[in-house]
Structure P
Amino acid sequence: MSDKLIFYDLKGRKGVAWAPNPWKGRLALNFKGVDYNTIWLEYPELEPTFKAAGVSPNPAGSFSDYSSPTIRLPDGTYVMDSVKIAEKLEADHPKPTFHLENGLHLGAASVTQELLFAIVPAVVDGLLDDWLQEPSKSWFIEDRERRFGMTMQQMRENLGGEKAWQNAEAALKKLQSFLTEHKKDEGPFVLGSTPCYADLCVVALLESLKRVCLEQYEQIIAYDERFKAIHDACKPWTEQDT
């Protein structure tokens, strides 16, 4: 068994991290300074890989039964789901702390998920053209068409472009409020000068968008200077991306 932690991330054409949910786990590892190796998996490889390893599926009602981020600890134990990974890392590596006790990561995850769902139709072309390869590309198209109840072409026409940004307005306002109402001082993080896991949940989406669709990322950070400020403040934890 390897003495290094193994991080399971979603594979893309460019050989670096790109997806928002795996970025939560990767940022957490980088924040804690944990040494790890990455194993890249295509979307259809997640379930058979983790089933074969004896990993229990995510709880009923989750977005998917098996998902990334997932980690394998040096003792062979697997942990799937970004929050569970954060909790395990906090227990094993208490310093620097995530401040999970404040529960703000739950609010951060909620508002960023709402924002992501709104803008998916605006970024999907960049994702499919530049990042996903087979078999993930076909899997992603089939999965998202099922979830949205329409074809990709219908999604672009009905929910893309300016419509996506209209749908994102409420989530952008929520994110704007979230990044102001918990501050204890004028620092760039959710709490001000002190980083916590909630910051990583926000920056996971921003970093993903910057890589996958720079135009949409620039529209988002132009909405409020705090969006760029928190992203810039977390930059040291985005540098290890393989």
Structure Q
Amino acid sequence: MGAYNLTIAEAEGKDIMSICNGCFQTLKLVNHELKHSDHEKTKINKILSEIGKEFKGNIEVRHFVEVLYDIDEEKIKEHVVKDLSALKVACHTGCHYMRPSEKVQTDDPMKPIKLRALVRAVGAIPVDYDTEVLCCGAGTEHAEKEPAMAILAQKYKSAVAAGAEAFITPCPQCFQQFDSKLRDLEKYSGIKYTIPVLYITELMALAYGFDPAELGLKFHRARVNQLLETHALK
């Protein structure tokens, strides 16, 4: 399926930009494997030939954070109309964005810089916190809930200790974990955490002056009202 999707983009002569960490990793790894293994390429192309497709390996798969990072920072700043200079956030890139690093090659897997750069470009402050590159626990939860909550508790404890007012992520699955598991986390840890999570695109849109209603922020389970009021973003 991944190879088939790649052939569609190849036919258009266009690279793929993914807005989902999981989708990005899948397509990136398939593209890498087929480009570096003649055996796999031949095997997959034999299957694809039955529907008139052929993998050629002439496009790239990119994550939208990479694409935005490659834009001149000044161009991003040009559109900022809201002052976020007092907003401290905890960046969480997510595992599938940068691992396995030898194949994905988007960022430094131990000290990622690109998401942090986008946060700074719109005026907010990315805090340093001990568990920045730790998994959010979403993958673990499919097998065992308690270890997943233990991981999530570490994330929140570390981010709050660093002064973060929100998590910022580019990953839909990580977003869901942060946004929908606060009650479960409270039951597990005995601590009521209230800091919300925003997609990096939501943070950028707020900095650009979009109304929170346009962004559907009211549908977040972890409420963002206090954050919006504190930083005059309503």
Structure R
Amino acid sequence: MVGLKILVLGCGNVGSAIVKDLARYLPSNQIVAADRNPDVARKVAEEIGKENVSWTQADASKYDELVNIIKKHDLVVGALPGSLGYTSAKACVDAKVSMVDISYMPENPLTLNEAAIKADITIVPDCGVAPGLSNLLAGRGASRLDQIESIHIMCGGLPITPVPPLGYTITWSVEGLIDEYMRPARIIEDGKLVKKEALSGLEIIEFPKLGKLEAFYTDGLRTLLETIKGVKSMW
């Protein structure tokens, strides 16, 4: 049986890890590492060193070329900075190739819904940790309940080796990280959609062994705002 040809757009810290994992867990499929910088894509493929991994150059700023590259594949995994996320998703619609995307795009990906349906493809947006895994867990929990009054999500990443002065370690797009802490946060309050200033709503939570940590609003609900109905409170 011939496997899928999977294109991974973006070979940064996360994209390169995705290529590695796909090559490991889907050995019967062809994994193609793609980046604007051909040297980066080549290095990722060569370091993995598996027969089912190859590389190509793909520049998301050259739309027509991107669409043509996507057409040569069966599935796309988007791991580009948020500023290029919507463009790459739209390119998948035009190429009629399904996509799983982890970028934190400022645009609403659901505006592509009708076009994706017409193209007979599926696009899974915001498929990172939070938004992403958090949405899946919330959706799974909601599906098992008769009624939901509130959904509250807290997500944090504590590095094993904190880097001064913020005690943080960069693991994904710096652009997306900064955007997350600047973009107004959309939440549900008293059953209505409202916008809050990012980093507002500060509260202290405490975990055993870790101690006290700060929690605040960011725009992490994303598609949950459309898929979870009737809640009084969601953030």
Seminar exercise, completed: Comparing Rg/Rh (Cα atoms, Kirkwood Rh) across structures P, Q, R, the largest value goes to Q
Problem set entry | For -14500 (helix-only ellipticity at 222 nm (-39500 (n - 2.57) for each DSSP H run of 4 or more, over all residues; to 500), calculated) the corresponding structure among P, Q, R | Q
Exercise. 0.93 is what came out when Rg/Rh (Cα atoms, Kirkwood Rh), for residues 127-190 alone was calculated for one structure; which of P, Q, R is it?
Worked result: Q
Exercise. Given structures P, Q, R, which gives the highest value for mean count of other Cβ atoms within 10 Å over residues 95-102?
Worked result: R
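Out of P, Q, R, which has the highest value for relative contact order in percent (Cα under 8 Å, 6 or more apart)? Intermediate values should be presented prior to the final figure.
Values: P: 26; Q: 19; R: 14.
Largest calculated value belongs to P.
Quick note: the coordinates plus some simple rules give every number you see, no bench work behind them. Since the model is a prediction, treat every value here as computed from it, not as a measurement. Cβ atoms are built from the backbone, for glycine too; each structure is taken alone.
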